[in-house]
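Each structure below appears as structure tokens.
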Structure 1
């Protein structure tokens with residue numbers, strides 16, 4: 001090769017090396033964090049136009065291309081973590097756009113219109129009231145834009161299966177009220193702060209009634225018409241996502257995203273079957289311990305039907321959840337070095353979404369918000385909410401599960417890029433939540449054999465997910481087979497099993513994150529315990545797992561390996 005031809009290559013090499021600095025990486029990340037694809041003042045609820053999604057996709061592709069020119073070897077350990085996480089996020093954003101996931105903003109227990117419910121917060125200032133009214137006024141455009149996207153999804157063969165929409169009319173019909181005062185979205189105006197003058201209260205209330213009557217209710221009437229006349233008649237009969245255009249490739253991508261590991265559907269299915277067998281043996285041991293006379297299935301029937309295992313009122317269920325949560329709070333210093341500043345409350349799932357909602361969920365808030373995080377407990381249909389699983393549910397959703405992990409993540413030092421402080425990956429977060437259910441046993445939270453059985457049935461539930469999710473989306477399982485498998489192996493109520501199966505159908509791959517993440521954390525804990533012997537400290541181990549914030553499972557393993565090696569090199 002002539003010398004002149006080498007000059008462009010040398011120049012390109014020098015450019016790459018020049019850009020391979022922490023400053024360059026952080027500038028690239030900052031541009032991502034500051035990027036706005038639309039004017040937020042013009043679109044208070046977000047811009048859901050094709051133009052916005054295309055603009056974002058172009059930006060992500062260009063940013064990833066620039067990121068890939070950086071030499072990661074020249075970065076600090078912390079910046080290498082940021083690099084790899086940033087790369088993972090950009091790749092996922094691009095893939096989601098390529099698979100047109102924005103054409104399908106609907107799940108069995110959620111949807112674009114249900115997401116509005118999370119915007120309802122108590123009004124504590126005039127500013128809060130004005131911002132909330134602005135959001136309400138934005139609902140008609142928000143609805144119209146999302147219906148356009150869904151229509152494009154129908155045309156592209158991207159829709160949800162018809163079977164998951166039983167009872168779905170409740171998600172919109174309840175917001176079509178004759179009187180504004182009876183509307184869910186009017187609630188923040190019922191009890192305005194006493195510091196507001198009567199004149200201000202009257203003014204705000206009058207405007208809220210006008211907006212709800214003239215804009216919010218008509219928007220939900222449009223949703224009702226659209227779903228019942230345009231969408232539902234075009235939903236698909238097959239429940240597996242692999243039956244949709246490019247669906248097999250999409251499911252493979254969902255496995256990669258939700259597990260952050262290079263696993264196949266076949267491997268995950270087998271892991272699930274192995275876990276089911278192991279957990280079932282532990283469950284049978286407890287059945288023998290309590291002296292129950294009957295089969296495995298008979299014991300499940302006993303748990304599902306005996307009134308002793310169920311609260312008599314929503315207030316009792318909430319009271320028990322709060323008692324368990326406070327007992328968990330008490331144990332935290334014994335297992336964790338760093339605790340979050342943000343507190344959490346225990347509250348019922350809003351009635352507007354409760355019928356098709358899961359048994360409980362954690363709802364985070366922004367670090368600078370004056371609101372706490374919330375552990376939501378579903379008080380709808382009490383005969384489907386067994387008390388013996390409440391300790392495991394509380395550990396998972398509150399502490400030491402989601403509240404602890406997510407609040408600590410949000411409170412990472414400002415030196416950590418903002419995208420990491422806001423990042424949530426299911427394999428990490430849900431893996432941690434499931435890990436803490438068994439950690440709660442060490443904390444002494446399970447006080448009866450039935451509560452220990454409840455923890456096992458929750459673990460079994462997540463193991464069954466590995467089998468059922470892959471069964472539905474990779475191996476052609478019908479819904480009935482998935483429901484039967486869950487009913488035969490878990491003590492969940494039949495209502496909750498049906499709700500959960502619909503969730504797996506509508507949200508391919510997400511259910512895989514829990515057990516895969518938990519197994520990885522437990523394996524790393526065992527590895528560290530074996531390697532360090534008497535030097536192992538559970539508080540330090542948890543600091544390693546949580547201290548860097550959300551990680552992919554390979555990056556988590558890398559941090560634990562570094563922790564182990566730090567002892568060996570002393």
Structure 2
């Protein structure tokens with residue numbers, strides 16, 4: 001790829017720049033390898049996982065762990081690993097497709113997301129050569145199943161207030177770890193645990209623990225509202241001796257791992273949620289077409305059509321946002337490589353850090369969109385939706401956790417607005433000049449121009465105005481509260497909601513325009529030529 005073809009997009013720039021429909025990535029653009037890997041995952045989940053969901057949800061011994069290892073044998077957990085470390089080195093777009101297909105699998109989903117994300121990637125991105133040599137092959141094949149242990153009984157969103165401690169013991173030549181972790185996914189069958197504790201009660205640090213270490217034990221399985229097949233237990237550390245070779249990263253720098261890994265988790269959660277959305281809508285439409293009332297199918301009633309349309313809209317927005325973000329990350333990585341970066345890992349870490357706001361936006365929008373969809377599709381089912389025989393009952397319960405883990409919706413809203421305003425104050429994102437321009441425009445009371453004509457003209461004008469409103473509101477808030485703005489959580493959340501909707505609107509608009517371009521000059525069932533990639537009709 002030549003240097004002129006690589007775009008680098010600053011986080012939050014969508015608020016002040018016009019999106020280019022010609023550059024937006026849509027799923028129809030997947031190359032052959034990305035499509036093949038996604039199809040492999042979908043086939044596995046459809047044929048191997050879904051028929052065993054009852055056994056998974058009953059937590060029958062060995063079923064879920066066995067399926068994780070079985071899909072690992074297909075090489076799926078190699079997707080995120082650079083080719084330099086014997087992985088597939090798949091693009092972030094391809095990885096999002098894998099996550100979307102994994103999202104079809106109910107309680108199987110979180111087990112895979114942890115293995116391919118927050119549980120396995122810390123060793124890949126932050127481990128030493130010796131640590132990768134020891135653990136990486138096992139992680140890629142799922143011979144070693146992983147878990148991520150950050151949350152504690154008294155520290156959830158405030159992760160850095162963790163009470164678990166690690167004290168160096170000269171005699172044992174190891175750190176002695178004590179404390180408790182809570183709500184840890186995969187805990188019941190994991191072999192490796194990414195654990196955070198404070199060295200000497202002060203320096204937040206990450207450790208790699210193995211399940212057989214003396215003094216390391218598990219609590220009982222938690223009885224959860226949803227995702228009943230997922231293993232969720234507490235971890236108990238009683239004088240666990242952890243050799244210094246198992247420190248991940250640097251002592252006192254565990255926050256770098258924790259926060260970067262959470263960006264990865266948020267990035268992957270959105271497409272996984274997207275997979276659940278699509279399945280739930282399909283179930284709802286199928287039921288509505290088969291169920292008759294007043295001598296006609298439910299799909300003939302206007303209010304049912306409205307629910308289906310609302311679900312389809314949210315799915316389209318989520319899909320557009322997810323693959324747009326992944327494509328931007330890919331281009332950041334490619335740009336770093338073109339500038340001579342030889343470290344195969346650093347560009348990804350830097351790109352995820354840069355796009356942290358977009359990762360949070362995707363996480364909030366997708367998780368709340370899924371909740372809306374499962375609620376409305378349950379309503380379409382009526383009383384049958386409340387019966388466990390129907391998939392929507394489990395989907396309704398399963399969806400609720402997505403607004404809590406990987407950072408609550410509230411925390412992510414604070415990240416969105418706080419990060420954007422911080423970047424603006426530092427001059428890293430020129431929001432302030434744009435806010436002043438909009439304010440001056442409003443004060444001048446310029447007359448409204450003519451509404452744009454043509455395809456999506458009204459929608460385009462609405463998007464432009466939505467950006468102005470979001471920026472104006474952010475500017476007024478900053479001016480009114482100044483240095484105390486960080487304490488105005490309600491205001492920050494309202495601004496975040498506007499920013500989220502702007503990103504959703506622009507992503508959907510650009511995706512629609514991009515697809516329209518690609519579908520030009522095509523006969524029935526033919527391939528597109530305008531965009532040089534596979535066209536919309538090909539799917």
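None of the figures in this text is laboratory data; all of them are computed from the coordinates on show. All of these numbers come straight from a predicted model, not from anything done at the bench. Cβ atoms are built from the backbone, for glycine too; each structure is taken alone.
For mean count of other Cβ atoms within 10 Å over residues 81-88, which of 1, 2 scores largest?
Largest one: structure 1.
Taking FRET efficiency 1/(1 + (r/R0)^6) of positions 225 and 241 (r between Cβ atoms, R0 = 30 Å, to 0.05) from the coordinates of each of 1, 2, which one would give 0.20?
2
Continuing with this model, one more query. Where is Kirkwood radius over Cα pairs in Å, for residues 57-272 alone largest, in which of 1, 2?
When Kirkwood radius over Cα pairs in Å, for residues 57-272 alone is computed for each of 1, 2, structure 1 gives the biggest number.
Comparing structures 1, 2 by distance in nm of label points 7 Å out along Cα→Cβ at positions 233 and 257, which one has the largest value?
1
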